[in-house]
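Next up: some structures, all given as structure tokens.
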Structure P
Amino acid sequence: MSVAVDAGKNGLAIGRPAVKSVGALTFGPDGILFVADNLGASIFAIDVDDTDATRDARPVNVENLDTRLAAYLGCAREDIFIKDMAVHPASHNVYLSVMRGNGDVAMPLLVRLGADGVLNEVPLDNVPYSQVTIDDAASTDDERADGRVVRGDREGAEKEMPSGIVLRIARDRLRTIAVTDMAYVDGVLLVAGASNEEFSSTLRRIPFPFGGPTESSSLEIYHVSHSRYETAAPIRTFLPYGGNTSILASYTCTPVVHFSLNDLGTSTQLKGKTVAELGSGNTPVDIVSYDRDGEEYLLVSNTRHPLMKIACKDIDRAEPLTQPKEPRGVPREELPQQGVGHMANLNGSYVLMMQQDEAQNVHLRSYSSASL
């Protein structure tokens with residue numbers, strides 16, 4: 001692991017982070033934004049200088065967000081790819097990681113969105129930052145790939161499945177999914193993704209401030225739809241819950257898996273407990289937690305299946321799924337919100353959802369936690 005200059009608060013130094021791509025986002029202490037850069041096999045910690053603390057969070061609703069981003073950035077809507085969304089813990093501004101364009105000409109951008117709907121690019125010149133390198137990321141010439149079911153027609157190619165269903169599948173080279181999701185817990189950045197190892201599904205633990213040794217565990221799960229134990233497919237999205245004692249993770253085709261945070265760091269190989277099967281021919285997009293009537297719930301958004309609501313108490317007492325019969329596992333409720341992709345909790349009062357309509361327009365909408 002190599003680290004940028006270690007000076008100042010949280011180990012940050014003033015400079016210009018050489019970000020080559022942007023993907024997963026999450027906030028850490030003091031409003032530090034962690035940004036995954038898979039092309040550069042790095043994670044950046046950036047002080048976004050967002051000091052406008054607010055007492056109450058206001059709902060954020062922006063229709064045709066992708067069209068507005070395109071107008072702001074001076075490009076076609078088809079050139080806008082929103083990779084992730086995170087909410088600043090103090091200001092409650094929404095941060096977006098955006099790739100403008102495809103391939104070698106794609107440009108990484110961070111964009112701030114306020115409750116008033118105003119867009120502003122986050123400057124990356126002369127900012128406090130630090131950087132950690134993902135040393136076990138697959139090389140750029142590693143041809144191994146993992147499939148992902150996508151919406152719309154802007155990625156991937158159509159493929160007829162053995163069942164006769166036609167899906168649109170994107171193939172992600174392992175380097176491009178070195179980091180699929182992140183979460184900050186008690187001084188440690190948890191990082192899921194693919195590594196260069198034979199058993200490539202990996203969960204890393206990176207201490208912050210950066211500088212300490214990265215610890216990694218290869219992951220094994222029972223994949224119900226595939227009727228086998230699996231160590232290659234990476235976690236696509238995960239979230240700590242239960243006071244940061246547990247993790248719920250989800251994979252393509254679509255097992256939902258519980259990991260205990262107490263088990264992390266005790267072994268270089270970690271076996272998860274598959275607690276639900278949402279169905280094949282699908283890729284999960286995001287997981288968000290919220291409280292209602294004194295109970296904690298998780299929402300799982302998907303590319304093909306409905307938005308799913310799961311009670312955390314049901315996860316904790318669930319027996320592991322180990323049979324190739326696509327059992328349902330923990331009870332879940334299908335919610336009516338359509339086309340939900342990335343989500344975020346807005347100060348406990350609202351859940352933000354990006355929703356794509358049939359014309360592939362992307363809208364950002366707030367839903368009261370009490371209504372879900």
Structure Q
Amino acid sequence: MTSLFDYIEEYGNKDFIEEEFNEVDNIILSALSYINFKNIVSQKRDYKSLKDVGIAFFDKYTPQEITEEYYISRQAIKLFQRIRHYKRYQNLLLFNYVYKKTSTTQFSAISIKINKKLTYIAFEGTDEIISGWKEDFELAYKFPVKAQTDAINYLKNNIRITDKNIIIGGHSKGGNLALIASMYAPFWIRPKIKKIYSNDGPGILKEQLYSKKLKKITRKYIHIIPAYSIVGLLLLHPNNDVVIQTTRKGILAHDFLSWETEDNRFATATLSSTSKRFKNISAKWLAEYTPKQKENFVEEVFAIFKNENIDSLLDFKEKSLKDLLSLIKESNNIDDSVKEMLKDLLILTVKDYTASTKEVIKDTLKESKKILDNII
């Protein structure tokens with residue numbers, strides 16, 4: 001099996017006429033939505049080539065500033081640093097960049113013109129900050145959340161009659177936003193949408209799953225998940241998942257740089273027993289509890305995280321799983337059956353994550369130094 005970087009090395013000197021846009025290009029371009037392009041990429045339809053954006057970006061930000069970015073943003077920057085040197089990506093045109101962040105939500109999107117007939121729209125997903133993960137869980141009882149409204153409006157406001165074919169995608173929550181934006185697109189935009197990629201993104205509520213809006217675009221929807229998926233198994237999805245191989249386990253498999261390729265596609269796999277168990281747990285929670293119960297559950301759990309100063313997934317390494325479970329057990333606002341479900345959930349996710357954190361941090365520091373040496 002090979003990595004995204006191996007794919008770039010093999011296909012990077014072939015333009016999109018020689019080698020058509022594929023699912024691997026999709027995750028590479030969706031990763032760009034995680035990068036801070038403020039004052040580099042226009043908020044309007046003023047095109048700038050990816051090569052020129054790369055020059056401006058690495059002139060603006062020092063290696064030290066890049067290492068201080070969130071983990072998923074650093075992963076995206078690694079990809080960006082690599083693709084800007086290859087023919088396949090250098091002449092892509094970036095435009096319509098939007099970034100919003102508050103204490104309760106985050107939203108970012110970018111448009112990428114591949115050629116005269118094809119544009120890719122990327123929606124940002126969730127990084128390791130807990131507030132973003134809370135919004136992921138809010139999707140289980142609230143529609144629309146603010147980010148979904150922003151995605152719908154982004155599509156409505158930025159697609160023109162003259163635009164030809166559109167591919168929409170995103171990683172993590174960005175995959176959900178890609179699907180929702182497509183479902184609620186105006187009638188004249190919908191035929192332009194050729195594919196919708198959700199890259200390990202959470203699904204939708206039952207009301208949307210059985211809606212006429214979804215039926216109109218279901219055949220265009222592609223849900224890619226790693227064998228150890230967690231986020232991508234949240235909520236409901238309209239068709240079978242495309243399960244792919246990854247070099248990581250547990251929640252760390254959410255990192256797109258761990259996804260393995262085979263030629264010009266992802267290497268397929270079967271869902272792990274851990275993910276199957278998580279899927280059953282989350283399905284039970286979704287089916288058996290009312291929206292208000294789900295809301296109370298999410299508010300209580302994330303209040304516990306806040307009180308314990310857990311602001312990021314990285315903070316879990318400072319707080320033992322046993323301590324977290326004790327705090328949840330003592331809560332008066334979560335009923336006993338939900339406590340048991342949450343116990344299983346934490347064991348499946350946090351335990352895997354914390355067991356690998358030191359290794360990942362060590363690997364990340366080595367990889368960052370290597371990438372930064374190349375930048376300098």
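Every number here is computed from the coordinates shown, using simple stated rules; none is lab data. All values derive from a computational prediction rather than experimental measurement. Cβ atoms are built from the backbone, for glycine too; each structure is taken alone.
Here semi-axes √(5λ) of the Cα gyration tensor in Å was calculated and came to 28, 24, 22; which of the structures P, Q was it taken from? Source structure for this number: P.
Comparing distance in nm of label points 7 Å out along Cα→Cβ at positions 14 and 166 across structures P, Q, the highest value is found for P. When helix-only ellipticity at 222 nm (-39500 (n - 2.57) for each DSSP H run of 4 or more, over all residues; to 500) is computed for each of P, Q, the one that comes out at -14000 is Q. When mean count of other Cβ atoms within 10 Å over residues 174-181 is calculated, the result is 29.9; to which of the structures P, Q does this value belong? Going label by label, the one that fits is Q.
When distance in nm of label points 7 Å out along Cα→Cβ at positions 150 and 294 is calculated for each of the structures P, Q, which structure yields the highest value? Looking at the calculated values, the largest one is P.
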